[in-house]
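Next come the structures, one after another.
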Structure I
Amino acid sequence: MWNRYAAEFSGTFLMVLLGCGSIALGWSNLAISIAFGFGVFTAIMLFQPISGAHINPAVSIAFAAKGNLEREALPGYIIAQCLGGWVAALIVVAGSTTPSVSTSQSWGIEIAITLLLMYSIHVLVRKKANLFFLALGVGSMVTVLAFLFGGFTGASMNPARTLGPNIVTGQGNLILYTVAPVIGAVLANFIPEPLDEEI
């Protein structure tokens, strides 16, 4: 089990380091979105065979609720992910997420985009996508959502991605960025799966 926790720590650390590092370097919104997507892609390629490479407490909670992750493993996953994000934030000291829209809009956006992300993961898993296409699909979804919605809420979609940077830089909104993604990810579990067409 500890190797799985180490994989979740390492994957989340890598994603936050690359994504928030690009913010620290002053890259454009598009480049930052690509950096986050590439971080997710790389983490999945490296660590999916070990732990599933959730690198996101909201994803782990949704998987546990759906029965795809042992409930006893969930606390360790969440702790490892949050620690990974926090250690990466200590290095880059940048990348906090702050909303630029109203509170209700921020909650709506974070719930909706995390739901879309989680649903895309469910689709790729259900289609039994190989490792490369799983990583590419999830990484691309993160890139697109980050680019489209980053200007409104920072497009967190991930409590571990925000907790570390926001704590290190002294920013708030922790309830928004921890609870809303979990709601969105769990709601994705209730979207009916389309019936496979028989050929």
Structure II
Amino acid sequence: MSKCLSLFIILCGLVACKQSANKLPILGDPIINGKDTSYPTIANFKLIDQDSTVITNQTFANKIYVADFMFLSCPTICPKMTKEMYNVYLAFATDARVELLSHTIDPAHDTILRLKAYTINLGIASSKWHFVTGNEDSIFTLANNSYFSTAYPDSTAPGGFTHSGGLLLVDKNRHIRGVYNSTNPQETQRLITDINQLLKEQF
């Protein structure tokens, strides 16, 4: 084997290692069955968005999306969360492979009409950013069991709910690939960078 060919093989190996190292992690405890490894996925869901459109996992088939859990009357972190989600929206406004999904954890008050008015005020495209409502228990279960988030009624908390402030990056295979602090703009920039990395990885 020539020295040039040997060097080429070594370089290819280094590039392959670098590409593997650059892949975003898949969050959650894997299940190993022989040679097969599987990771947690987002459970099936059926919710309604601000346009009264039914939103399911299939809505995001072959797409990347960013999810969060909020409520319109939240007096604490929700306005900051929405602001950072909006920055993500702007960064990928023309990329059909990326969407956003905001779940209200107060469906009793955040009606479809209120969600619609809120999104009109934001000036967003409904096809790009879905604000969804549904059965309260189903939304709490989805947050706590699928998204590594916290969401539950709490009479002692401002606004009556306790919930996480994370923005969650979900890949086209329904795996969570990152969690980002929505109160820190630097985290939003990291999220945008990771979305671009994930687009290279999956498309």
Structure III
Amino acid sequence: MKKGLLLVVSGPAGSGKTTVDSLLCAGGDYERSISYTTRSMRRGEVNGREYNFVSEAEFLQLEKDGALFESNYFCGNYYGSPRRRAEEVLAAGRNFIMEIDVNGAMNMKKIYPEALLIMLLPPSYSEQEKRLRGRGTEPEENIRARLEQTKRELEFLPAYDYIVYNADGKAEDAAAQIRAIVCAEKQSVRRNPGAKNEYLAN
């Protein structure tokens, strides 16, 4: 399989998506999509690193111009993934990671059926709550809202291809599991429909 694989990585708040995806990208074979969002920057975030932070008017214009692969409205804010960069990375044979929520993942499954959907989860629901409270960045009502949102997100789990659990201090293990999944998928028969003809031609 010469073309790169498009990975959709979803997970509830506190699952460690950004950490795991950063570890994948450190090797050079993966690139993480820098999504556009209208939400405010959190402490420690940098524009163009975690997200491209834009106004609502700017976001809607990007959507109108067809510059987004998919877009979604979540918890009062817009999120969207850039299309052009994804196409460039995949054509070069590298893997492109889209870190998006379940609604965006379902959109991508329709738009790009070849996408590989992975759900990243903390070891347990109680561990997720512990992580969210440990951040100290959000008020109680936001934490409760995110925990309730998790229950709704898990209803989409049967539509995903794989589950990867991210235990405390084991983010590299989670990244290694994803690398193994990608390696296996790239060698799968369903992703190499021309394998017989290519083999016989050489």
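Values quoted throughout were computed directly from the atomic coordinates according to the rules given, and no laboratory measurement underlies them. Note that the structure is a prediction, hence the values are computed from the model and not measured. Cβ atoms are built from the backbone, for glycine too; each structure is taken alone.
A compact table of results
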item	result
Read-out log10 I(q)/I(0) by the Debye sum over Cα atoms at q = 0.16, 0.21, 0.22, 0.24 Å⁻¹, for residues 28-139 alone, computed value -0.75, -1.19, -1.28, -1.47, structure in I, II, III	II
Among I, II, III, which structure scores highest (criterion: FRET efficiency 1/(1 + (r/R0)^6) of positions 44 and 188 (r between Cβ atoms, R0 = 25 Å, to 0.05))	I
Label whose coordinates, when Rg/Rh (Cα atoms, Kirkwood Rh) is calculated, return 0.98 (choices I, II, III)	III
